[in-house]
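Just so you know, all these numbers are worked out from the coordinates, no wet-lab data involved. This one's a predicted model, so the numbers in the text were calculated from it and none came from an experiment. Cβ atoms are built from the backbone, for glycine too; each structure is taken alone.
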Structure P
Amino acid sequence: MKKSSFVAMILGTISGVLFALGMCMALLPEWDSFKEGIVFGAVGIVLGLITLFVWRKMENKEPIKLSGKSVLCIAIGVVGAIVLGVGMCFCLVWEKFVIGTLIGLVGIVALLSLIPIIKGIK
C-alpha cells in the first residue's frame, strides 16, 4: 500500500466517524446534544476536504478545477439525494407511502441521470 493511500484511508476514516457521530448527536433527541453534533459534523466535513487536498498533493495531482459540467453534476447529485431522502421520510416517518414512493422515484431518476451526463451516450 502506498503511503498516500494509507494516509487518505486513515484521515478519511476519522473524518467519516466524526461526521457520523456528529449527525447522530444532532439528530437523536435522546442524546440532547444538537449544538455539539453540528460542531462534530462540521469538523468531519472539513477534515474530509483536507483529506482530499492532502491525498491529491501526495499523489502529485493538479488541483481540482471546477467546470460548469462538474458543478451541474454536483448539484444534480445533491438535489437527487435530498429528494430521495425526503421520499424515504414520507414513507418511513409520516407513513404516506404513495407520495413518498413517487418522490423517492424522482430522486432515483435524478441520480440515475448522472450516468449519461458524466459518461455520455455512445
Structure Q
Amino acid sequence: MVKSKKSEKKFEKPLWLKYTADEVKAIILKLGNKGISAEKIGLILRDQYGIPKVNLYGFKIKQVLEEKGKFEEPTTTNLKAKLNQIVEHYKKNKGDKKAERSLIITKAKLKKREEYQLKRE
C-alpha cells in the first residue's frame, strides 16, 4: 500500500515561534488547572500566545493533561452541561413536552457515552 505524501509530511517548528516545549507544557497545565477544556486551551494558545498547533512540539494537549490527571472527556462534560440546562428549564415549565423528550434523549446519550468510556478503560 502506497502512503500519500500528506501522511509522510512532518511539521517543523517555525523560526518565529519563541516558546520551548517545556514552556508550552507549563502554559497548558496552568490553563488546565483553571478548569479550561482541551479545546479551549488550543484556542487560547493560538490566539493569545501565537502557537498555531501544539503538534509542532511533538505532543498533544490531551496527553499533557492526562499525565497530570486534569483531562475530562469533552463530550461528557458538554452533555452534563446540556442536561443541567434542560432540567432547570423543565422544572420551571412542566408542560413543555419537547423539553421532556429532550431530557430523556440527553440522559440516554450521557448514559451511553459513560458506559462506552468505562469499556475503553
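Worth a mention:
- Label whose coordinates, when helix-only ellipticity at 222 nm (-39500 (n - 2.57) for each DSSP H run of 4 or more, over all residues; to 500) is calculated, return -27000 (choices P, Q): P
- Label whose coordinates, when FRET efficiency 1/(1 + (r/R0)^6) of positions 45 and 85 (r between Cβ atoms, R0 = 25 Å, to 0.05) is calculated, return 0.90 (choices P, Q): P
- When mean count of other Cβ atoms within 10 Å over residues 53-60 is computed across structures P, Q, the figure 15.2 traces back to Q.
- Computed 11.8 for mean projected area of the Cα convex hull in nm² - originating structure among P, Q: Q
- Computed 32, 22, 8 for semi-axes √(5λ) of the Cα gyration tensor in Å, for residues 29-100 alone - originating structure among P, Q: P
- For distance in nm of label points 7 Å out along Cα→Cβ at positions 37 and 61 computed as 1.0, the structure of P, Q it came from: Q
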